[in-house]
Structure P
């Protein structure tokens, strides 16, 4: 979906149409949830501090996010998808992979399926979506960003090399700043450069070296997995003013209570408790503990989180702007019963 939250706001309030809209709470601690394309023209981007976005675009209209409404619209989009295929893998409220190798409507090509879905979204929901059509997930994701907003880009199998090889390696999933710098030191700037290296030359990247080797050849064997179970559940809070670690216990207790309530809807058993902190300099650190048995009460969860806090050694005067508590490494109950040894380590 194109600038999803902002587009929903513009659709529902005609006075916002054609204007720079930023979906965010105003304030020093807020970040941008979404920006309309009119706001993006000024350099505003998602996850940017709201105060910075306001400096870039002083005329922007700030709208508080309404996630209940966005979830309802996302559900309507999902219902359109389901007319065409049941193989739908949501990535977020506004993005999903669809496998249309076999489609319910009998349309002869994936391109025609994408055109039909986009038109149904436009006609029924008065919103626009961009789509990428390709032989696999990796290429489809790249293609979906190619003609945003309101675009459709198709990569036919015989066109993969022509599309892929000129791209900078930074366009590959998993190649961030650090990996990009390592590749640059090896003289690898483009996917074509990467293609010319054999697997042995990428050994310094460990298992990810194999993934790079395959991506440079347009290979991605990952299937579309409908309703993939969540790998973690977490809650976090950004403070109005930065606090020292010693002052965080009330926040940890409040977050642990929210996490405990959220986890009661989960049938699987969490192996690991995670504490997340973000310093005033925006450095993120985590502390985790893998348990011999899951917490039996909210109070036990609080105590574990507080013990994890004691393992943070950045100095008593260091201040923090965000804290979070989470569960991860879920197991089905029967798996946990069969493999008790999995619940014995601490990291």
Structure Q
């Protein structure tokens, strides 16, 4: 099943309207997504009515904690570690059926779990029914403003990426609709996760720190950053794998390095500007290499800075998770001069900003 199988009819209509012709396989997948949306419509409407009456208001929820960072910077590892402290998170059912996670999602849980991939295509991180997921695929099923629509409809890759990250060219009414949808999703997730404080990981939010801080005035944020050269190498794999798996149209990889560089620069510039307006107890940063070398001391320092409560009660759970991950082998990419030259030319100032030497 294509991820768009969890989208609503409006989102499908808007993203399809200007996206150009589909491949034969893409047309079949899109038609299946539309049929799925029609079939779920009674459940979707019933869930909306239930949430309007029964779900808590935002002010009744504990302030969420957000993990920020460019893709391929260690956000997933940090997310999976922190979840061991008992946070609520985004499960696969909420990703695949964001409109219907509470009613239909509960009824169809076994069927959904049977369709889960064994691991994430981009890095072989295992996926199981309780694996914490980022919420961007969920929100791509709820709004036309998502970077994933660039992956699904790569004929307009840059337009979708820039709209989905920075709201470039987006109608202010559509942005306001995204905000309402995002908060609606959080309220539902709060219920689905039994009222636990939410921990949300989404690299897109690295470019939306000020927006999230406005919508959720007590939220906390952790940013993890990594050597830009390693990010560039890994992002080439990210785009190749995800386009190959999910594109509904023919595509070319020409210009991917330019897209990676432009996206990285804009995301980080916005993050730095937005973070400057936040007090220290709401925004913490960590270096990927230091976190990987000594995860608990680095996490404990950020935990204390953000005033997330006692750290010691969770130490044993963190240690168990880290022990279970000891044998996991992350992706490794050849160190080619081409990537180093691209990173030097496009991201040279960010090596200095984060304290990394320029690649030779």
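Observations, loosely collected:
- Label whose coordinates, when mean projected area of the Cα convex hull in nm² is calculated, return 17.5 (choices P, Q): Q
- Answer label among P, Q for the case where Kirkwood radius over Cα pairs in Å, for residues 14-157 alone, calculated from the coordinates, equals 16.6: P
- Origin of the derived value 15.9 (mean count of other Cβ atoms within 10 Å over residues 54-61; candidates P, Q): P
- Looking across P, Q, the calculation of helix-only ellipticity at 222 nm (-39500 (n - 2.57) for each DSSP H run of 4 or more, over all residues; to 500) that yields -10000 traces back to P.
- Parent structure of the calculated result 23, given that relative contact order in percent (Cα under 8 Å, 6 or more apart) is the read-out and P, Q the choices: Q
- Test item: FRET efficiency 1/(1 + (r/R0)^6) of positions 102 and 246 (r between Cβ atoms, R0 = 35 Å, to 0.05) calculated as 0.85, pick one of P, Q: Q
Coordinate-derived values only; no laboratory data. Keep in mind that what you see is a predicted model, and the values were worked out from it rather than measured. Cβ atoms are built from the backbone, for glycine too; each structure is taken alone.
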